[in-house]
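K.L.:
In C-alpha cells below, several structures.
Bear in mind that the values in this text are calculations on the coordinates, not laboratory data. Since we're looking at a predicted model, the values are computed, not measured. Cβ atoms are built from the backbone, for glycine too; each structure is taken alone.
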Structure 1
C-alpha cells in the first residue's frame, strides 16, 4: 500500500511539473509570444557634433531605429579623444548583453582585433577600416566595411575642375587651379585625393591642384589658415576639404574670400541652413554614406547573410558614396556641369570608369601623382 501511495505521489509531482513547464509564454503573458529585441550599440571613436563622419554614423543608428522600431534597442557611446579608453569601453560593452556592436575609423582596428575574439557570440561591425583577418585569429564575428572614397573624390574632382574660373590671383598662377585640404597624410585621406586628382584630370589634363595637410581632424583654425593661403596666394577658387570637423575651417575661409568649397562625408551645406550666406559657398559635398552603410549592414544581419569574417568595399553602386545635390547645388552649379556629373556617375557605376585607389598605389606612385598636378 505504501509503495502504491509513493508511486501515485511521484506521478502527481511529475504531472504537476509538466503542466507548469509547458507553454511558458502563456503562463507569463496570457498567451502572447515574447517579442525578440536586438540590441545595437554604437561606439564613437571621438565625439558627436563633428558635422561630418561621426554624425553620419549616428545617422545610421537613427535610420536603423526608424526602420526597425521596437525590434531594436540602440545606444550611442561617445568615447572622446582619449584613446586609452577605447579598449576598456569596448570590453565593457562586450560584457553586456548587446547583440551588435558598431564602431569605426582606423583608431578601432587594434581594439577590435584584441577584444572581438573573446566574445564570439557578438557581432561586430567595423566601418572605414578593416581588421587583419589573415594575421589575427578569431575574427569570424567581425564585418569590416570599407568605402570607395576614391570614387567620391573623383566626382568632387570632376565638379571642381569644371567650377574653377581660372582666376589669376596677382598673376601668381594663370592656370586653372583647385585646392585639396586633407586632415592627415594617411591612406584613407589620400584615397580621396587620388580620386580627386584623377577626376579633375579627366576633365582637364593640365589642371593644377594645391595640396595641404592640417595634421589634425579637429583644428578648424589651422584649416582656415591653410585654406586662406590657397585662396589668397595660390590661385585656388574652389577647394575640397577631407578633414572632419577641421574642414569646417575651409568653409569659413570660402565665405570670407567669396569663393567655393566642397564638403565631405555629410551634406555640409545643410549644416548651415540657418546661415545661407555660408551654405551658398558650398557647391556640394562628397558623401561617404556611413549612415546608409550601417543600415545596409543591419539589413543583412536580420536577413542572416551579413558577411562576418570578411571585409567589403562599397561605393557608388551600393549607394555608399556620391555627391550631395541639394538646393544649393542646384542654384550654384550650371546645368551643363550637373549633366556632366550625371554622365560620369553612370560611367563609374557601370564600371566604364575605373578609379585608382591609394590603397593600391605605393607611396612613390602617390608622390608622382601629386607632382603631376603641381
Structure 2
C-alpha cells in the first residue's frame, strides 16, 4: 500500500504533467507502487533502507543503496525524505547536484514530519517554488534553471551538515538520520555495562547502527571468534566500517546490509546482542522487537545466549519464555531493562551447538 507521501507525489506529478517528462529520473528514498513500476525503465531508484529496498527489487525495480557524488545527471528527481532535518536537507542538496539544468525536483513530506519547516528551508534557496497539499502531505516543486541558480552557500551548508562526521569528542563516526546518531543511546550503554567479558564463539549484533555495541564487544570480549554486524540502513555501514576499524584486533567484523526481521540464518551464532528498534516510520511497533527476538532464537546454536536491551514497558518477556529454555531480567535503569535468554528451543537439524556463553 502506497504511503501518503508517495500518493501526494503522484498527485502532483499527474496534475503538473510531469509523469511524461522525457529522460532519466532519480527517485531518492524510493517507494514502490503500480505507477512506479510502470516507469521502471526511466527510474534510478536509491533506497538505503534494506526492507524497502527488498520490496522495490521484488517489484522489479533495480535499486541502489546510496547515491554517490558525481554519479550522473538526471532530467528530474523525486525525493521522499526521512524525518531528520539535516538528513532531508542533505538529500535535497544531493538531488540538486544530480539534476541537469532545466530539471525538476519534487519533494514530498508528511505534515507530521515537518513539511512546513522544510518549505521554509527551501525558500532560502532563492528560487521560485510551488507547494501543494494532498493526503496530509506537502509537495514542493522546484526547477534547476541556468539563469536562476540555487544559493550555493545554502546547498553547501546542507551537504556538510548531513554528511558523515565525528561525534563524542571524535571517538566515533556517525551521520544524521541514524538512530541516536550523535550520542550513545542510554539503552545501549546499559546493555554494554552488563555484557559479560567472557563471551565466546561466533557473535552477531542485530541492528548494529553506527556500531557502539559492536565496538564494546570487540574491545572487551577477546575470546570471540567472529562478529557479524547486521544493519538495515546503508548509511550506517560506512560508519560501522570506520568505527570498528579503530579497534585493534586481528579479527575483522563482517558488515551485513540486512533486514533482521526477515531472518539472519539458522544455528549460526553462539551469542546475539541487540538493541532492537520499536518504531516503523512514524508509529511505534512493539512487534519489531518481537521479530528481532524470533530471528535471534533461530540464528542461535543450541545453548546460545541472547543479550537484549529494551524500553521497560515493552512486553518481550513472554516471547523469551516461549523461545528460550531460560530467561531473566538482568538490570533496570532509566526506563530500560537488560534481558538475558539462553538455550533457544528452536531445533536445528544436523547442527551441533557449542553451548558457549
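K.L.:
Starting from the value -13500: which structure in 1, 2 was helix-only ellipticity at 222 nm (-39500 (n - 2.57) for each DSSP H run of 4 or more, over all residues; to 500) calculated from?
P.N.:
1
K.L.:
A follow-up question, please. Looking just at distance in nm of label points 7 Å out along Cα→Cβ at positions 38 and 278, which of the labels 1, 2 belongs to the structure with the highest value?
P.N.:
2
K.L.:
Ok, one more. Tell me which of 1, 2 gives 12 when you compute relative contact order in percent (Cα under 8 Å, 6 or more apart).
P.N.:
Working: 1: 17; 2: 12.
Label of the originating structure: 2.
K.L.:
Quick one: semi-axes √(5λ) of the Cα gyration tensor in Å came out at 52, 20, 19 when computed from one of 1, 2, so which one is it?
P.N.:
Considering all the candidates, the number was obtained from 1.
K.L.:
Further, regarding this structure: Using the calculated result 3.7 for distance in nm of label points 7 Å out along Cα→Cβ at positions 118 and 254, pick out the matching structure from 1, 2. Numbers along the way, then the final one.
P.N.:
Details: 1: 4.5; 2: 3.7.
Structure of origin is 2.
K.L.:
Have a look at 1, 2 and say which one yields 5.6 for distance in nm of label points 7 Å out along Cα→Cβ at positions 158 and 326, as calculated.
P.N.:
2
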